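Laboratory data are not the source of any read-out in this text; all were calculated from the coordinates shown. In this text, all values refer to a predicted model and were calculated from it rather than measured experimentally. Cβ atoms are built from the backbone, for glycine too; each structure is taken alone.
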Structure P
Amino acid sequence: MNIHDEMILILDFGSQTTQLIARRIREQKVYCEIHPFSVDIEKITALKPKGIVLSGGPSSVYDRDAPVSDSALFELGIPVLGICYGAQLMVQQLGGGVEKASKREFGKADLQVKVTDGLFAGLETDYFKHQVWMSHGDRVERMPPGFAATAISENSPFAAFRHMKRPLVGVQFHPEVAHTLIGNDVLRNFIFGICSCSPKWTMHSFIESNVEAIRRKVGDAKVICALSGGVDSSVTAAIVHRAIGEQLTCIYVNNGLMRSGESESILRFFREKSKLKVIDVDAEDFFLSELQGIIDPEIKRKRIGLGFIKIFEDEASKLGDVDYLAQGTLYPDVIESVSFRGEAPIKSHHNVGGLPEVMKLDLIEPLRELFKDEVRELGLELGLPEEAIYRQPFPGPGLGIRIMGEITSERLEILRKADVIVLEEMKKSGYYRKVWQSFAVLLPIQTVGVMGDFRTYENVIAIRAVDSKDAMTADWSRLPYEILQIISGRIINEVRGVNRVVYDISSKPPATIEWE
């Protein structure tokens with residue numbers, strides 16, 4: 001069984017909401033992948049997508065260096081949906097006209113549907129105005145041959161359009177964002193009506209397909225799994241164990257960058273509540289030595305990644321002939337570690353960008369194409385308890401990327417104590433499960449304070465709490481002032497060496513969730 005027989009291919013032109021398109025499509029139980037706009041036409045043909053989506057982007061199609069896909073994709077006979085920039089690119093490449101708009105559209109707009117089949121099947125037309133979300137300074141001024149408008153807005157005479165004979169459609173608005181109230185209808189009509197997909201991308205089918213694939217790949221070989229205790233590695237271990245049973249050995253590495261009591265808690269959980277075979281390795285001294293004097297966040301991540309690989313390979317050699325390493329790489333890790341527009345990646349993830357070019361162990365990454373909420377759904381399908389599934393995400397490099405500047409035992413101890421308070425108060429208030437992530441960060445600065453009538457010059461702790469669905473985008477959590485006041489008061493009173501607490505109110509983008 002191949003659950004990728006039906007796939008929607010998304011070509012990314014640099015939009016901040018490209019990942020949202022993927023999420024909306026997968027919510028319809030249809031598999032999709034994001035690829036760079038520059039992907040070869042041969043690769044597109046080899047992927048055999050049922051449909052192609054051209055994302056939005058920050059460029060203008062008439063810019064000299066505007067990102068452009070191979071126009072041959074419009075000749076493949078595969079349905080294509082252009083969104084915003086993608087729609088304008090379709091128009092330009094097929095002989096229409098796009099110009100700078102005299103009046104730009106940013107934010108909510110009213111859409112009048114003129115044709116009620118295709119993308120707008122089942123929706124009301126003409127007299128009824130649908131709220132959509134626009135974000136563009138250009139507009140389509142002239143349709144290519146064979147195309148006609150299917151919807152208009154006040155400032156867009158071609159707010160949506162279609163080819164009269166071929167499965168080519170475009171929308172000037174963003175159906176993937178929540179502010180477009182008919183967005184899911186439009187995407188469903190494209191996926192099921194125009195592309196004729198079936199809703200068979202489920203976690204049950206994913207388990208069947210991947211268990212079979214892991215067995216086929218591994219055969220009789222041995223596998224080790226990098227087990228951190230987080231949901232990603234826990235689910236990875238569970239699905240690999242279902243596939244190969246006793247051929248799997250899990251290795252938990254205490255890198256010295258864990259939270260207070262974390263290592264003991266993780267080992268107790270897996271030894272008491274799972275059938276996994278777990279080896280624990282105390283590598284605190286090794287990692288602190290490797291990180292001594294390092295302040296560059298990219299070097300930190302890569303040294304931690306290389307350190308993990310070295311330890312896994314050392315442990316594998318003790319087990320005899322081990323050929324594979326299983327790890328919990330997710331789709332956002334892959335996306336953020338790869339450049340899609342020729343620019344620098346957002347950051348190197350310890351289990352993607354931090355891997356050495358030559359590694360003795362082959363990788364098994366069963367979650368590589370999943371978003372975080374899909375991983376949680378998969379974990380429940382595999383029978384993992386909720387306490388393992390609904391832990392807040394904790395980065396592989398641990399507290400190493402929550403300490404700005406050099407990592408030392410003393411600075412780790414300060415952060416651990418502050419982090420305990422944050423988590424205690426979030427759980428006590430009931431907000432731990434309401435937010436995506438909440439944690440403390442130790443800043444590389446000191447500030448003046450007054451404690452007991454004495455001048456102090458001590459450290460600053462930043463509190464970070466965000467709301468998100470998949471970590472690709474996030475907004476800062478509007479925690480009640482009372483909770484923030486309690487957290488701040490406890491940290492300043494209970495954590496020696498801290499005299500100031502601040503709250504991070506940055507969204508992603510432009511900021512990332514972690515500070516490094």
Structure Q
Amino acid sequence: MSDHQHADSTGPTIILIGGPMTVDDGSSLDSRQPVAEDPTSHVTHASLATSLLWWLTASSFAGRLLDSAGESAFALLVGQRSVVELRHDGSLRRTGLRALLPGGTTELVLIRTSFDEPLPDSYTEAHRLESWDGTAMGTVGFKTNTPSRRWRFLKGNEFYLDKAGERIGAAVLIDTSETVTQGGDLLPDRYAAFEQRRLKGHNSILVMPHTHRSESLVRGYLAWVHGGRPAAETISAPVTTWDPTAPPDPVHYTCPVPIEAQFGVTGLVQDGEWRDPSDLEAARALLQARYDLKIGIWDLVGNPTLRNTLLSSTPQAPAPARVAAIPAGAAERAQKRVAARTAERAEAARALGQIAASFGPLEALGWKRPAEGQGFMRLPLTDDYAHWPGDDPFPLAQLEFEISKRQSSVSVFTILYNQVDISQYVTDRRETFESIAVPGRCQLGSSRPILWRALGGWADDVDWLQRTTALAERTRRWRAALQELCSQCRHAHAKKFQRTQHPPMTANPHRFAI
């Protein structure tokens with residue numbers, strides 16, 4: 001297939017990169033193997049996504065794809081921004097990817113405005129959102145900080161790639177996140193989301209780590225497409241409750257470090273079919289070894305003369321069928337991290353239990369703790385409403401007080417973050433909120449603005465009664481400064497329910513009135 005023919009091909013191209021590897025404890029496994037007690041392949045995914053060896057393979061290959069796509073082509077990177085290396089003491093050290101990617105890196109910022117708010121001047125419009133009755137629901141847009149860079153990290157909510165992906169126009173998308181592979185069964189709704197957020201454009205190219213889970217996702221997606229894209233059945237999702245006291249899962253902290261590997265193209269989808277990747281892998285290996293060859297990678301694969309003359313491909317060896325054990329070295333590191341995390345949790349719970357005796361001034365104003373032993377309090381600023389019919393009622397806006405190990409902060413949050421621009425609201429009143437924060441500081445430019453922050457957390461020697469008394473005084477001023485925000489939230493919530501013809505569900509209408 002020539003490069004021109006590739007541009008005219010039907011359907012996206014999916015390329016999986018993985019293969020055999022020897023990790024830091026000397027054990028060997030294949031990234032495509034299932035791993036014991038790890039149904040979503042988190043262990044092998046984390047290993048590849050943070051591996052210097054994997055990124056050297058993936059970036060050199062993607063670079064050739066970009067060369068074939070033209071001078072202005074770029075790759076959009078979703079997920080990891082660093083690799084890990086093993087220190088002499090067995091701990092891990094992180095290095096930024098920007099130092100490894102030739103041609104320079106930058107950020108592509110993806111945002112959504114609320115309602116009829118225009119995009120900032122520097123942004124390109126990708127899609128206008130509307131409700132069923134034509135009401136403006138915001139605009140999705142993007143900007144690139146340094147347009148000439150060929151490697152661009154996604155900054156923003158990747159959910160909106162389904163609206164902006166085609167307009168962004170990345171020649172290659174490298175996805176090392178676990179957004180589309182983690183959690184739950186592989187069902188039609190997941191395949192639909194995978195298609196919309198990762199495969200926009202008839203000639204798009206997606207590069208992913210090759211794990212047992214990612215191959216299952218891709219093969220399931222192809223079967224779903226060939227079956228006519230059937231809609232998901234309505235299934236009641238099991239109710240899960242987060243238990244903050246549950247011990248950390250060691251699998252979450254497990255990351256084997258490859259020290260030797262034979263990474264390459266081990267999976268290939270073109271024109272809606274799973275194909276033998278041998279020729280593409282042979283072309284990748286040749287072009288990686290021969291920088292002097294100025295041949296497009298698709299030309300090299302698709303031209304019979306070039307392929308027969310230059311390539312020496314061998315059939316792709318299948319992944320071992322057996323289930324791999326978690327490498328002992330990575331498991332030991334994970335257990336140490338779990339032990340350290342558990343000890344810190346216990347220390348934090350003890351310290352926060354003592355600090356709670358000083359919460360009186362805040363509790364008198366309605367601040368509440370969700371659970372004992374947590375360094376977190378919340379103050380509802382509105383009545384409790386159901387965000388959607390059937391949901392548990394929740395405040396439209398609230399203040400949140402958090403005590404971490406070394407600092408304390410108060411932020412403001414609205415559940416209607418897509419309808420009410422809370423960041424713009426507080427930024428427009430910067431002078432007011434900065435005066436309330438003194439002598440602390442604030443950070444207003446985000447979807448969860450920090451109204452006050454100060455050094456000193458549960459591990460420090462702080463006069464907590466003095467601090468909470470001062471915060472109680474600030475609380476009265478914050479309530480006054482946020483009155484109009486609460487009105488905007490109520491108005492937005494009422495409009496939403498008018499459009500859906502569902503009356504709002506509210507708790508006691510006089511509780512926490514402002």
Structure R
Amino acid sequence: MPIEQTCRASATNHYITTAIPYVNAAPHIGFALEVVQADALARFYRLQGCSVRLQAGTDENSVKNVQAAEAAGIPVTELVEQNAARFIALRTSLDLSYDDFIRTSADERHRCGVGRLWKACFDKGDIYKRVYSGLYCNGCEQFYKPGDLDEGRCPEHGTKPELIEEENWFFRLSRYAGTLRDLYAHGEIEIIPETRRREVLSWIDGGLEDFSISRSATRARGWGIPVPGDPDQVIYVWFDALGNYITALGYGSDDDNLSRWWTQAASREHVIGKGITRFHAVYWPAILLSAGLPVPTRILVHGYVTAEGRKIGKSIGNAVDPVPLAEELGSDALRYFLLRHIRSTGDGDFSHARFRQAYESELAGQLGNLVHRVLSMIERYCDGTTPAPPQGFVEADRLLRTAKHLPGNVAVHLRAFTFDRALDAIWTLVADANRYVTEEAPWDLAKAATSCDREAASASAAKLHGTLFSLSASLFTIAKCIAPLLPEASRKLFQKLGETDRHCDHAVAGRRIEVGMPLFPKA
């Protein structure tokens with residue numbers, strides 16, 4: 001089925017979110033992977049004719065942000081505004097199509113909504129207060145049991161948790177263990193990949209304990225949203241942060257918008273990193289159940305990006321800033337690397353050498369070269385106009401038969417959250433088209449078309465026109481299929497093909513092409 005027609009019969013609403021990152025430092029390439037994946041999914045749904053809301057934001061009510069501000073010697077408000085601006089700027093750098101961006105420390109709808117969420121769970125009897133002692137990792141904003149540690153250290157950050165004892169408010173997670181297990185066992189909440197679903201089920205089967213949802217205002221340095229009716233406590237980061245997915249829609253302030261994008265949506269999809277699976281797949285659905293709200297329909301979990309073979313860490317100082325990379329070779333170059341060379345649900349490594357090689361060999365050398373060769377031949381042999389194929393050519397041409405199946409194959413992979421496989425399929429057609437140019441040798445056909453033998457010249461001219469139409473039509477198909485993945489390249493390629501109606505189902509003869517600058521100039 002064509003990539004843009006799957007939902008045309010009945011438009012539906014799809015709500016897609018990224019996680020909201022801490023703003024204790026600038027964004028790094030690991031988060032760039034997540035926002036590019038979410039953006040590609042949103043663009044895909046829009047091409048299907050669906051209504052889509054892509055939501056992003058920043059998690060600003062965290063002790064980590066307070067500590068970072070103290071280390072920098074500046075007010076917390078100044079630090080979070082400064083770093084939030086850098087996350088917002090990714091929209092331009094990575095060519096993202098966010099519909100909304102929420103800042104949890106500065107957006108009144110969030111403060112209002114979190115208060116309402118707290119009250120809903122409190123009224124259900126799921127929030128209570130007690131004294132608690134435990135090992136707390138500031139990096140994870142999470143309490144750990146001794147058995148969960150790796151030789152006494154946080155398995156995520158490698159640091160020794162701090163022993164903390166204080167009176168906090170707790171959420172009755174244990175009450176929802178059976179319901180959560182049923183939701184995952186029956187597929188009412190889908191998790192991709194399957195290994196993450198099994199991981200979540202093992203957590204549930206191992207027993208769920210109630211978890212802290214507040215911290216003392218003293219320990220939080222007064223930063224955060226106060227607990228309703230208890231100003232000595234602020235709402236703990238996970239209850240606060242997870243709430244952004246509905247407060248951004250108007251929970252507590254705009255019931256109609258909330259209904260459209262959450263309650264009545266065809267899908268509610270979270271794109272997250274594997275390190276926060278527990279919070280999104282266990283804590284968050286339980287909070288929603290307590291508040292009487294629908295749970296997410298799908299949780300898409302990606303892996304980590306390492307840098308030159310090493311785990312990225314702010315303390316290590318090897319975080320890779322995505323912005324200079326996008327400025328160096330273009331936003332689509334970085335999107336391409338992240339979506340094709342890092343498996344959608346697995347870990348992957350970034351290196352500058354591999355990034356540049358992917359650009360020069362695959363983008364410039366394969367797709368870019370194909371586009372330039374084909375359009376240059378149309379300009380030279382057909383006066384810059386896409387030729388019409390001879391009768392019967394389209395049905396018999398091997399390249400067009402291959403191209404015909406590509407949109408459906410790409411759609412299957414995008415729905416399954418396998419962007420790498422979608423790009424593999426597209427590049428298979430790129431390779432086929434390059435091989436087709438070599439085998440059909442349009443330059444020889446053009447020469448033969450000037451033969452003194454009129455019959456032979458006519459046959460060669462007809463085959464030349466068919467061959468160039470086939471190649472042009474294949475480029476048209478490629479332009480449509482890369483649209484959700486490499487949006488700028490898609491726009492430029494359509495322009496080069498002289499196509500203004502990107503919803504057109506097939507290439508049209510008679511379009512004036514534009515060779516211009518290479519699609520991906522050699523670096």
* Identity of the structure behind 5.4 (criterion: distance in nm of label points 7 Å out along Cα→Cβ at positions 227 and 467, calculated), options P, Q, R -> Q
* **When distance in nm of label points 7 Å out along Cα→Cβ at positions 51 and 75 is computed for each of P, Q, R, the largest belongs to** => R
